[in-house]
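Have a look at these structures, which come just after this line.
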Structure 1
Amino acid sequence: MMESKPVRKSVKRPRVSMPEQDPRERVRNFREVPFGYTPQMAIEEAERCLACKNRECVAGCPVEVDIPLMIRLVAEGKFLEAYRVVRETNSLPAVCGRVCPQEEQCEIKCILGRKAEPVAIGRLERFVADYALERGATELPQPRPRPGRVAIVGSGPAGLTAAGDLIKLGYQVTIFEALHAPGGVLMYGIPEFRLPKATVRAEVDLLKAMGVRLELDVVVGRTITVDELMGDGYQAAFLGTGAGLPSFMNIPGETLNGVYSANEFLTRTNLMKAYLFPQHDTPIKVGRRVAVVGGGNVAMDAVRCAIRLGAEEGIIVYRRSETEMPARKEEIHHAADEGVIFRTLTNPVRILGGQGGWVKSLECVRMELGEPDASGRRRPIPVPGSEFSWEVDTVVMALGTSPNPIIHQTTPGLSTNRWGCIVAEEATGLTSRPGVYAGGDAVTGAATVILAMGAGKRAAAAIHRQLENL
């Protein structure tokens with residue numbers, strides 16, 4: 001009888017949990033929910049890595065972080081060295097460690113995940129970034145200056161990544177941002193309890209310290225056009241304007257008071273700091289019961305904000321089952337812990353108003369799942385005669401977004417598809433206009449932060465090749 005091989009210690013050891021605020025406490029504040037690893041926790045988790053030779057986790061990272069080296073350095077207690085490894089290819093590690101869906105990217109490739117839970121790569125990335133930022137130990141590269149000026153339109157994750165890669169190469173980089181604060185969706189869309197704004201500002205400040213110029217309150221397409229930028233001495237431009245145009249269901253009652261797009265609801269909460277009323281005079285009246293229509297991360301953000309803003313009940317209304325929800329499992333779990341009610345297989349058909357034109361109730365129909373549609377998920381079908389309604393005070397539509405048309409309307413020759421997304425080569429980000437590149441949600445429609453960053457990185461490499469040949 002053959003002797004069985006011993007199971008490696010790292011396989012037996014469970015994943016190190018990340019401590020977090022108690023749900024009963026955190027629903028009363030906007031402070032970050034997970035506390036992050038301690039140094040000892042980070043070392044214990046890093047020691048679970050199998051140090052396999054095929055490095056599949058790197059293949060799953062859109063920004064090509066040398067994950068095995070980072071983990072090895074953490075296991076050795078060399079946290080600052082680990083941070084420098086991450087920072088070589090990732091300009092926003094503290095952001096990625098919090099909001100990147102690692103379970104669908106690097107961690108799903110982890111060999112350890114075949115027999116146990118994968119290494120918590122995202123948590124380790126967050127740890128090393130926070131460790132360095134808290135100590136001010138962020139050494140900045142001093143690249144050799146190169147000729148060439150690049151305009152970055154939009155300071156979201158795609159634009160910041162492109163700017164970071166290009167400034168490291170020595171180019172002159174200027175970011176043009178329409179809002180009064182940089183960060184794009186990182187600032188206006190993702191709540192404080194998931195991504196502290198101080199973290200975003202710290203990452204942006206590092207880019208500014210490296211030499212990136214930032215021009216705020218500049219709406220490219222209105223204040224200045226892409227053509228005017230190119231005529232003003234910029235040899236290349238990257239369009240990372242995101243997808244900020246909200247979608248609605250076009251059902252009766254959507255114009256009532258108390259109906260928000262998720263974009264408006266989250267922008268007022270996050271960027272305009274409604275959660276700090278009365279210190280900031282931008283309150284949101286949520287009432288007793290808030291219904292959020294949708295099942296993605298944005299819907300989870302909105303409903304969790306609503307509870308923190310004072311709603312007694314936060315309800316997710318989703319036309320498919322929980323299995324089909326596109327939100328991260330972690331976000332669904334956090335929402336459930338905080339008392340969010342899930343009304344799945346339910347679809348709104350009408351919003352009814354009451355006194356003063358305010359929302360009074362939401363009329364819905366029950367759904368059942370049919371055959372898979374183009375997305376691969378089973379198509380929701382209304383159940384005849386299943387209509388019902390319940391009283392609500394606020395309705396938030398979290399149904400996805402599309403790019404604002406202002407850029408392509410003011411840039412002759414810039415091709416877009418039928419959804420209004422800029423057409424760009426996947427490998428390079430090059431658009432139909434020579435010298436003009438694009439990436440992130442402006443090209444794909446609403447997607448993840450890390451995919452936008454990957455697009456910014458590919459476009460920066462293509463711009464570098466273009467400028468080298470001038």
Structure 2
Amino acid sequence: MQKRSQFLGPRLRRLRRDLGLTQAAMAEDLGVSASYVALIERNQRPLTAELLLRLAQTYQVDLGAFAGDGGAGQAARLEEVLRDPIFSDLDLQPGEPADVAGNSPAVTEAVLRLYTAYRESQLALADRQEAGSESDPLEALRAFLGARHNHFPVLDEQAEKLAARVEAAGGFAAYLKDRHGLALRRMPPDVMNGAVRRYDLHRRALLLDDTLDGAGRSFQIALQLAYLELGDALGAAVAEGRFEGEQAQRLARRAVANYAAGAILLPYGAFHSEAEARGYDVEALGRRFGTSFEQTAHRLTTLQKPGRAGVPFFFIRVDRAGNVSKRLDGGAFPFARHGGSCPLWSLHHVFERPREVVTETVELPTGERFFSVARTVTAGGGAHGAQRVVRAVALGCEAEHAHRLIYAKGQRIEEGPATPIGVACRLCHRTNCLARAEPPLGRALIADDYRRMAAPFGFADG
């Protein structure tokens with residue numbers, strides 16, 4: 001019995017059209033009949049391994065990119081979309097999403113894009129209703145990134161090509177000089193006047209604060225290259241968001257430019273391969289690519305390319321006061337739309353163990369389990385008296401994906417012990433939590449006249 005992944009008719013048809021060939025011409029190149037090519041394109045015959053090899057040799061096709069996962073990646077995304085309550089009245093049969101993804105990849109992609117636009121509009125509407133007439137540009141940005149699972153395939157593709165050109169030129173300094181006529185100069189903080197990077201058009205130089213560490217320096221150079229060479233792609237990505245205010249547009253442009261800079265430093269193909277090979281070891285990957293722990297963890301959330309997807313991670317960064325300064329919804333963790341996170345999560349305890357990687361299995365009141373990797377990161381510093389900020393970051397995924405991580409090796413993530421946490425106090429209905437800061441919504445408080453519970457609040461209906 002042939003495997004579904006061998007039925008690649010739509011992909012063969014797309015390749016043939018991209019090459020400008022008729023079925024007869026392709027059949028002649030491959031040494032088969034035109035009717036056989038037609039049958040393959042209609043998924044009435046499988047594309048055999050022998051014919052795949054002949055395709056690769058004849059048209060210089062990358063087999064990995066062509067065969068991919070037989071639509072499994074898109075099918076999984078489509079199944080996730082179809083679980084939305086809006087589709088609950090449809091009589092969908094098991095296997096239908098896989099059939100659609102395998103036979104009609106372009107239609108599947110169109111549906112996914114439409115659903116992304118729909119979800120983004122719903123999130124934006126919810127924000128406007130909650131905030132009244134004033135919209136929050138930061139929440140608009142989070143909705144924009146969340147609707148796309150923090151993944152911009154066009155930026156990945158263009159950044160990967162740019163990274164290859166930089167490598168061929170011998171590095172950033174040589175590339176800036178040859179391509180843009182820019183000299184790379186490191187200057188003391190008093191000259192930079194508070195900036196860490198400045199593009200000096202008059203002197204044809206890119207100036208960098210000389211207190212930046214290696215990872216920070218590389219990121220700022222990559223960021224400037226993104227602005228210089230990927231401006232159209234950045235603009236197109238921001239335009240997709242249909243932001244209402246200039247503030248939100250500027251935040252979005254900065255976010256997608258940062259995304260592009262990360263994609264230049266950590267090109268998708270090479271980074272994905274290394275991540276899989278090293279079990280998503282954040283520190284090891286950072287050493288391999290010369291990036292910081294935070295840069296590397298952030299980039300891991302973006303590996304969502306169909307057919308070559310990584311572990312679906314989420315990411316959060318907090319300060320000592322619990323303020324959330326970065327949140328990426330690449331995974332399935334149900335972040336609260338507003339406010340902080342649960343104080344029982346080890347994310348808030350790593351400040352006591354600086355730069356040590358702390359792993360933890362957490363469980364929500366609904367029974368969902370997640371595996372997280374947390375550590376402190378530092379911004380600033382670099383000189384005596386320079387301001388330094390210590391924050392905590394956590395990278396996490398659903399328990400079912402944890403076996404792919406080196407951190408979970410030998411652990412029973414889905415069955416072993418887990419820390420009970422909530423999304424946020426106002427949304428958590430655990431009645432006996434000593435760390436609770438606020439009562440949950442919809443629960444009646446018990447009178448304290450005759451009994452005081454150990455937990456901060458007692459509930460009349462508990």
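Nothing in this text is a laboratory measurement; each read-out follows from the coordinates by a stated rule. Just so it is clear, the model here is predicted, and its values are computed rather than measured. Cβ atoms are built from the backbone, for glycine too; each structure is taken alone.
Kindly point out which one of 1, 2 the value -9000 was derived from, the read-out being helix-only ellipticity at 222 nm (-39500 (n - 2.57) for each DSSP H run of 4 or more, over all residues; to 500).
On the way: 1: -9000; 2: -13500.
Of the structures listed, the value fits 1.
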Requested in this report: Please state which of the structures 1, 2 yields 15 when relative contact order in percent (Cα under 8 Å, 6 or more apart) is computed from it.
Outcome: 1
Requested in this report: Of the structures 1, 2, report the one carrying the highest value of distance in nm of label points 7 Å out along Cα→Cβ at positions 63 and 383.
Outcome: 2
Requested in this report: Match the computed value 19.4 of mean count of other Cβ atoms within 10 Å over residues 191-198 to one of the structures 1, 2, and report its label.
Outcome: 1
Report summary line: One of 1, 2 was used to calculate Cα extents along the principal axes in Å, yielding 76, 65, 49; that structure is 1
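Tell me which of 1, 2 gives 54, 35, 35 when you compute Cα extents along the principal axes in Å, for residues 183-342 alone. Mind showing how you got there, number by number?
Working: 1: 54, 35, 35; 2: 48, 41, 37.
Label of the originating structure: 1.
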Query raised in the report: One of 1, 2 was used to calculate distance in nm of label points 7 Å out along Cα→Cβ at positions 151 and 335, giving 3.9; which?
Result: 1
Query raised in the report: From which structure (1, 2) was FRET efficiency 1/(1 + (r/R0)^6) of positions 247 and 415 (r between Cβ atoms, R0 = 35 Å, to 0.05) calculated, if the value obtained is 0.95?
Result: 1
